[in-house]
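Student: Structures are listed in the sections that come next.
No value in this document is a laboratory result; all are computed from the given coordinates. From a predicted model like this one, the values you see are computed outputs, not experimental measurements. Cβ atoms are built from the backbone, for glycine too; each structure is taken alone.
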Structure 1
Amino acid sequence: MIVFRKSRRALVTGAGAADGIGVAVARALGEAGLSVVITASSARVEQRAGELRAEGLDISAV
């Protein structure tokens, strides 16, 4: 179980690959109720953010 004391926001790097660990971590944090900002070195990060938002998660991409 993940317990967060103060911040309800997270930054996840390396979230460009659909089947990568970055997206998996972002999804898990989002499902835990956090607002998540994801980033990656490719333009695919916008697509990943859209996919996660479609799941009802609070995700932004930069």
Structure 2
Amino acid sequence: MQDTLPQGFIPVMLTPFKENGEIDFDGLTQLTELYLQAGAAGLFANCLSSEMYELTEDERLAITR
């Protein structure tokens, strides 16, 4: 277990969608890479900014993997 908190920023991730309403997993990968390249100390996924209440349980799990 880690004794200290990560240093740096932890962005609230957005969930990109395709025009048909499906999650855009390619876009999600690109956003994740962007956050990490910018120096993110961690990622805060599946939260209000990620539209978590609009996603099914399976979709919520899929975006956090």
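Student: With Rg/Rh (Cα atoms, Kirkwood Rh) coming out at 1.01, pick the structure among 1, 2 it was computed from. Intermediate results must be reported in sequence, preceding the final value.
Tutor: Working: 1: 0.95; 2: 1.01.
Comparing all candidates, it corresponds to 2.
Student: Quick check: 1.0 is what I get for distance in nm of label points 7 Å out along Cα→Cβ at positions 11 and 43, calculated from one of 1, 2. Which structure matches?
Tutor: That value comes from structure 2.
Student: Out of 1, 2, which has the highest value for relative contact order in percent (Cα under 8 Å, 6 or more apart)?
Tutor: Working: 1: 33; 2: 41.
When relative contact order in percent (Cα under 8 Å, 6 or more apart) is calculated for 1, 2, structure 2 comes out on top.
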